[in-house]
Structure P
Amino acid sequence: MVRIRPFRGIRPARGKEALVAALPYDVYSREEAKRAVEGKPLSFLRIDRAETQLSEEVDTCDPRVYQKAKELLEDMEERGDFVQDPVPCCYLYELTMNGRSQTGIVACASVDDYLEGRIKKHENTRREKEEDRVCHVDVCSTQTGPIFLAYRNQPALKELTAKEKEQEPLFSFVSEDGIGHRGWMIRDSETLQCIRKAFESMDAVYIADGHHRAASAVRVGLKRREAHPGYTGEEEFNYFLSVLFPDDELMIMDYNRVVRDLNGLSPEEFLKRAEEIFSVEKLEGRKYPEKKGEIAMFLAEQWYLLTLRPEYEREDPVEGLDVSILQRELLEPVLGIGDPRTDKRIDFVGGIRGLEELERRVHTDMEISFAMYPTSIEELFRVADAGLLMPPKSTWFEPKLRSGLFLHAIEMY
């Protein structure tokens, strides 16, 4: 049984949504974030990355950064840039990219479901990255970045969503990157009950994106429980802001690899090593891999298609992933990339940047690039259901959820 409940959403005042909405805080470096908020006084990135409003000598994780975030949020609330709905609601959030739409239910998920494994994860988190968002949420007493959850499609929820979308949306705008954003409010008690029951019938939901935000929200919830030993479980800090999408509407893009050198090998020597594991075909130009088991490779001004030989396939949910195969068969034994989390010789490029970016990196600071066939949502579910973890940078979801469109206050009220 998965527990999902409505909440009193804090939202941009009508007409200000496009000015407030911002990409997730962690897609930017500090310098990029500072440039992104210039001339945008309502951008939520100012709150998510409040160091952009302080001098350069202030460290990103300095306590003054989180206090500044709190001040900025309170200022926007006092000015009326944000409004809070008077009663608990659920919401719908639709994103449209290149003519393809996905619609999620915005609601609060349970800290206990996370702790007890009904909200399943497929990635490890790093404590230092968690700590930043723990401080941000705790000081602001508000969850500002939604966790992207996925569930196996249910016809009843699909029908409910379609019916609700016949109503006038709360907001509708196209962001600078061409992504369409629309939202609706669900207040009807019978409809909210249907949503609750639909999720109660599920054994689990899955974190698609936002593992660090989820872990941080849970840690703050546990901290608040410790501070309030008489808690009942109904307090807002026992729940965290989420957007839940059906699996059949989601798109996972490729998450590609670039490596700085060939570990002392010549291109010819590397190709010979690759041919022991893959059949290697020269391509006439750029070409994406078309199925699982294929990898496109750019080396010495030439694109190649690598196709895994059948004897190297694996049934294990993790070992059978294409990113695992590349790491196990080429990156570690041939190129010497032992731990891709820490090795400075490897970098990762989201599929949204295209094959041109892989070529550009080889022409500038890298020597070889690998374009992967995207991990499927069913592979993600298989790994999570088995209680296993994917290699780092296995999935790249597009489009990205915007921060600032829905906020969840966790103070007791």
Structure Q
Amino acid sequence: MTASGLECYEVGGAVRDALLGLPVHDRDWVVVGTTPERMTELGFRPVGRDFPVFLHPVTHEEYALARTERKTGRGYRGFVVQCAPEVTLEDDLRRRDLTINAMARAADGTIVDPWGGGRDLRDRVLRHVSEAFAEDPVRILRVARFAARFEGFTLAPETFELMRTMVAAGEVDALVPERVWQEVSRGLMERRPSRMLAVLHACGALARLVPELDAVARSGRGPAPPDPTDPAAAGLGRVVDATAAAGDPLPVRVAALALEPGDAAGPAGAGSGTDTDAADRARRIAERLKAPNDGRELAVMAARERCGLRRADDLDAAGIVALLERCDALRKPARFEGMLRACDAAASLATEPARRHSDPGSRLRRALDAARAVDAGAIAARVAASPGAGPAAIGEALRNARIQAVDAASRHDRAD
């Protein structure tokens, strides 16, 4: 394709997804045989920090100059980039991560495929393009993310072994948490997040990045060598998969990571109280991943409350109001709903039928509606009018009114 007389090729994910019959949302282009100065003369706006990338003056799509890279240090920033008119399209495609992402489309629609991406698409294989893969540890995360997105694809054995070698060499240790989160968060939003976790566990990266999750996988692993893309081999990610199947947003999926160990519904002997150990563990997981605050808060709260939530049917009205207040559900009902959804996903995987089929979330949702329907302003005004009444009296009156409202809603449920 030409743009203002340039030799341009559509590349990467857009070509891959079009060949798979999937929707194409973003298009990227490579320009061959030109210079940054010529791009600027033609009205393209430079935006690349590490190498020349330009925005088209009309479509605003990204156009990158064909480039090669030379490794100069550890991590994903230790590169020297060469962009010159003599760099060929094949040179540029060779530096990409997977063969299925190393195809280009020419102006006449011809697919340029020097590295066998079309073959691997047909065979449903995730395979690295060249030895250059080992120079960038972010590619380990990307392969794991693609495993979560493309459920029917397997990981080429040679690529898996290369990933293991990279981890052993300490390349993953050079990744900053923000970059890890960028890839992991995208993987959590795919159809099968458990496959991402399985790949990261199998190659050793999960132990370096989130050891709390890797410990869960190691505790459930059998003696046979695991299939890198088989979630059952790692025994990890079933709760996240359940939230993905329900279409839950990212904070709920982060919370689901904290509900993985053991029976997904919680320890059989747990009472209706809180679990501070689980909450601490959830906090460490979210902090290692640099998850945003909404995901961190939801993960900690879900881990802390999940055992009590499974036994919410046994709570009286005062106990339910105490739970709602502890979770700040009256002020933040959307966050409370997110916690219920994460815990519902965990409960759906419980091994005990009584837990799996119980539905305390419905009762808690109705209780919250009843408590929030109490007119706090009217109660505060009435109590404040009494001689000597202070904030404590107002708070007690409001709590009692909410308990009464929740009790009435519970009795109505039982009558139905």
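What follows draws every value from the coordinates through simple rules; no lab data is involved. As the structure is a prediction and not an experimental result, all values here were calculated from the model. Cβ atoms are built from the backbone, for glycine too; each structure is taken alone.
Quick one: helix-only ellipticity at 222 nm (-39500 (n - 2.57) for each DSSP H run of 4 or more, over all residues; to 500) came out at -15500 when computed from one of P, Q, so which one is it?
Q
Upon calculation of P(r) over Cα pairs in 5 Å bins from 0, in percent, for residues 183-334 alone from the atomic coordinates, which of the structures P, Q produces 1, 6, 12, 13, 13, 10, 8, 8, 8, 8, 6, 4, 2, 0?
Computing P(r) over Cα pairs in 5 Å bins from 0, in percent, for residues 183-334 alone on every structure in P, Q gives 1, 6, 12, 13, 13, 10, 8, 8, 8, 8, 6, 4, 2, 0 only for P.
Can you spot which of P, Q the value 3.5 was calculated from, given it is distance in nm of label points 7 Å out along Cα→Cβ at positions 63 and 295?
Q
Among P, Q, considering only FRET efficiency 1/(1 + (r/R0)^6) of positions 127 and 399 (r between Cβ atoms, R0 = 30 Å, to 0.05), which has the greatest calculated value?
Largest calculated value belongs to P.
Have a look at P, Q and say which one yields 6.0 for distance in nm of label points 7 Å out along Cα→Cβ at positions 119 and 311, as calculated.
Q
State the single structure among P, Q that was used to calculate relative contact order in percent (Cα under 8 Å, 6 or more apart), giving 25.
The structure behind it is P.
For mean count of other Cβ atoms within 10 Å over residues 167-174, the calculated result is 16.5, so let me know which of P, Q that is.
Among P, Q, the structure yielding 16.5 for mean count of other Cβ atoms within 10 Å over residues 167-174 is Q.
Could you figure out which one of P, Q the value 1.04 for Cα Rg over 2.2 N^0.38 Å was computed from?
Computing Cα Rg over 2.2 N^0.38 Å on every structure in P, Q gives 1.04 only for P.
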